[in-house]
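Please go over the structures that come below.
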Structure I
Amino acid sequence: MSVHYQRHGEVGVISIANPPVNALSQAVRSGLLSALEEGLADQQAQALVVMAEGRTFIAGADIREFGKPPQAPLLPDVITQLEACSKPLIASLHGTALGGGLEVALGCHYRVALAGTRVGLPEVKLGLLPGAGGTQRLPRLVGVERSLDIITSGRFVDAAEAQDIGIIDAISDAQTPLEAGLAAAKEVLAGQQQARITGQLPAPEANPSAIAAMREQLETSVPALFSPFRIVDAVDACTKAASLEEGLRRERELFLACMDSPQRAGLIHLFFAARNPHVVPGVDNAEPFAKIALIGEHPLFETLHSAAQRASITLIDTPNDSTELCLLAPGEDASACSSQAVTVALQLLTSNASTSPLSLVLAERGPFHELMNHHASATDQQRVALTLKALRTNVVVSKSPSVLSTLYNAAKQAPDNDAQSAMEQASLTLAQQGTCYRESDIDLLAVEALGYPRHLGGPHRQASLPSHSSIHKKTPSEDAHS
């Protein structure tokens with residue numbers, strides 16, 4: 001069972017268990033309603049606590065449901081029923097409470113968090129807005145200006161700030177969310193703390209200057225994006241709606257508009273592209289290397305050193321007979337490495353291909369480098385990728401020629417305003433050559449390392465769309481407000 005109910009003295013506890021991040025799957029949503037019903041029917045329970053097991057509270061929607069038709073009960077309806085609970089309802093947060101997770105907490109009557117908890121509404125990063133009351137309940141707690149900042153940026157808010165501005169009511173020094181929730185429930189029952197129904201709080205006063213300032217900021221910073229402007233509309237609606245229900249209806253309309261936006265599809269595509277780009281298809285049971293020599297000097301080596309101890313990986317400057325992997329700084333050769341060791345040459349974007357079996361093509365920006373296979377085994381490439389991941393270095397695996405260098409050179413050689421189209425053409429050639437293991441890897445590298453517009457989902461995705469030619473005729477501002 002994803003959700004279960006148990007009473008502790010006079011407090012009923014609704015506990016979510018849907019590892020790894022307690023995502024709001026259909027089973028969790030229906031389980032919350034069943035457990036709520038059980039808690040309301042339990043005459044000995046004077047107050048109820050909602051908490052989650054494992055390392056975090058609810059960290060958002062269930063990605064397995066992305067792109068599929070929604071299944072009842074829908075999250076807005078679940079939260080409406082939680083908020084209508086006739087007993088004090090306490091949310092006990094730990095880890096992260098993100099997206100729908102924070103919206104569930106906002107539907108409760110009191111929020112307590114363990115130290116170190118972070119909350120946020122990051123839907124904007126997927127081309128969406130919070131669609132289960134986030135744009136209507138958060139402003140009732142923190143006002144228009146702060147809501148706009150938090151929701152349009154999608155940033156995480158730490159527990160101290162969340163308490164300071166009113167998202168949560170208290171930070172607990174308890175060791176577990178159960179202890180924190182039970183203690184908070186007892187304080188509420190004893191009248192030492194006050195539970196409040198968020199949706200019944202007055203809407204914040206209209207703040208036209210904050211709304212106008214945010215629109216202006218977005219026009220300057222992200223004019224081509226769709227969902228941030230819809231977020232501003234939704235928060236503005238919170239101040240003007242005659243009731244919570246009217247505001248929620250407007251939020252839903254704007255949420256569905258975002259769902260229909262091609263930008264959402266592009267951003268979701270990238271979200272999935274970033275999940276396992278280090279995986280070489282068909283290789284099972286590969287393990288990271290444990291003994292690595294770093295030959296020469298490069299800033300990346302400092303990053304590897306700082307992560308090595310935690311990863312239980314030994315790094316040395318001079319290879320020996322037990323060295324399993326040699327990483328060569330640009331300009332270094334593999335002569336010092338034993339023939340048994342796998343060698344990987346660090347390669348700059350603008351350099352010629354190395355003679356090593358594997359190259360690590362270094363991105364000039366962003367979190368992903370490219371681990372390119374010239375003539376190594378697939379297993380060796382996978383082991384190197386796993387080693388770098390253990391050392392906190394993200395890679396996209398590929399085959400020769402380099403995806404990054406090809407896209408970079410195509411953009412560099414294109415006329416000033418045509419870099420985007422040049423990358424799109426190059427991406428089709430790369431896919432035909434079979435250079436990448438997944439076509440989405442081209443998109444990920446282009447966006448993260450070369451600045452291709454994120455909301456378009458990447459050059460290969462864009463070049464493969466049936467409407468590709470018509471999309472390019474739109475100006476950014478037309479795209480933003482269409």
Structure II
Amino acid sequence: MRKLAFLTSAVLLTAVLVGGCGSSSQTPQPLAPRSVSLSIRDNPPAGVSVLSFEINVIGASLQPSDASKSAVSLVSSPIEVELTQLETEKALLNAVNAPEGSYSSISLTFANPELTILNQSGQPITMGTQTCLNGQVCEFNPSLNQSSVTVSSAPFPVTISATNPIGLVVDFDLNSSIQNNLTVTPAVTLAAVAAQPVNGNQSEMEIEDVEDIKGVVKTITSTNFTIQDSPSGQTFPINVDSNTKFEDFNCAANPNNFSCVQVGQIVEVEHLLVMDNGTLLASEVHLDEDVNQEELEGIIVATNAANNQFQMVVEDEEPAVSGVNVGNSVTISINTPAQFAIDSDGLGSGIPSGASFASVNDLLVGQQVKVHALAVSSSIAGTTVTTDLVTLHTAQLAGTVASVNAPNFAVNNLPSLFTANGINQVQVQTSSETEFENISSVSSLATGTKVVLRGLLFKTAGDPILVAKKVRKP
């Protein structure tokens with residue numbers, strides 16, 4: 001998702017604030033360059049398999065502590081966000097400059113929620129004229145009980161200045177937001193993050209580190225390229241420098257470099273730094289699909305090895321694929337022969353012995369995969385997408401620590417998507433590549449601790465193994 005961790009993107013306001021109504025006007029306040037970043041993530045719902053949750057952010061504004069001053073708008077046009085991919089990471093929405101001063105609150109406005117669930121309640125779920133039977137994957141257009149939320153508690157008040165750039169991270173709590181009748185009452189909290197030096201260099205400061213942004217390359221200059229994220233419609237200018245790494249490009253340059261990037265490619269920017277001057281700097285750029293190709297990404301909800309197929313709920317598409325929308329449940333039909341690959345995200349050396357991803361027999365419910373979309377067909381039975389390439393991507397799941405054997409541990413109390421398919425425990429393997437958030441290491445984990453995990457999920461003869469890229473304590 002770039003995917004439901006609902007990550008609000010970095011926002012650096014560019015507008016100059018002017019006084020409100022009246023015959024006299026106030027002197028425009030100076031803009032603080034690179035002053036504030038806004039990002040959003042998702043807290044996972046407890047015991048509910050929410051497979052996809054999209055919502056539009058149609059407004060976000062900062063209210064100055066001085067009530068006579070106008071609110072500062074952070075969102076200029078609606079942005080569609082898929083939240084399930086944001087449990088461990090953030091999503092970038094915008095970048096703007098904000099006037100210096102103190103701010104007392106933020107107001108967020110949402111619209112058009114779309115929800116895809118796995119019903120494991122043991123009984124039918126009805127919304128309006130639509131009924132979702134137990135065991136079914138169903139899509140709903142839930143109603144919003146309220147569209148706007150204002151946060152004025154901690155970390156507010158916050159002060160923004162040229163020497164004090166901050167990031168604002170919004171946590172969208174799905175567990176509290178989705179009501180028993182599947183209507184939505186947005187529940188959010190906010191955290192402020194200070195700018196950090198890049199690689200210890202105090203002359204280069206970053207406001208946000210966004211894990212993944214994927215899109216189609218639209219333009220290229222000598223120092224940057226622009227990508228467009230299809231689901232949100234956002235366009236991002238991405239800078240590169242001598243430290244930017246390029247991987248998996250089909251070009252003559254060895255090692256791959258910026259010359260490999262072409263207009264029309266689908267690329268994934270891993271570790272996108274939002275700098276304090278408002279620019280976006282790529283640490284690593286990975287080729288997903290070559291020019292004029294189409295890709296779908298989603299979570300596996302059922303497998304059918306005998307028919308060389310699996311069922312997937314779509315969480316991203318690049319570019320927009322005709323006949324398929326984010327949130328749809330589709331059948332993936334695998335051509336023979338077909339390629340299977342692993343998007344290791346730096347975890348290649350940590351893949352456990354005996355684990356593989358080489359055929360339909362290695363597919364597992366809960367895995368996150370990307371497929372090359374060759375053809376789409378629809379019938380009364382549903383939508384089928386034919387592919388010749390299935391790539392294992394990092395998945396996210398929530399659970400409770402069942403046991404610890406550092407540097408590894410096991411989790412249970414998994415979402416019903418797993419337990420309904422006989423998966424009651426996952427073994428988690430960490431390494432030097434694993435990032436920890438709100439905890440220092442595996443040794444600091446206690447039995448019963450709730451965690452959210454991101455990593456490569458492998459099917460094995462026993463419990464599935466997740467090679468952890470990130471371990472977060474909510």
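To test your reading of the models, identify which of I, II gives -13000 for helix-only ellipticity at 222 nm (-39500 (n - 2.57) for each DSSP H run of 4 or more, over all residues; to 500) when calculated.
So the calculation was done on I.
If P(r) over Cα pairs in 20 Å bins from 0, in percent is computed to be 22, 45, 30, 4, which of I, II is the source?
The read-out comes from structure I.
Work out mean count of other Cβ atoms within 10 Å over residues 166-173 for each of structures I, II, then name the structure with the largest result.
Across I, II, mean count of other Cβ atoms within 10 Å over residues 166-173 peaks for II.
Since every read-out is calculated from the coordinates, none of them should be taken as a lab result. Note that the coordinates shown come from a computational prediction; the quantities given were computed from them, not determined experimentally. Cβ atoms are built from the backbone, for glycine too; each structure is taken alone.
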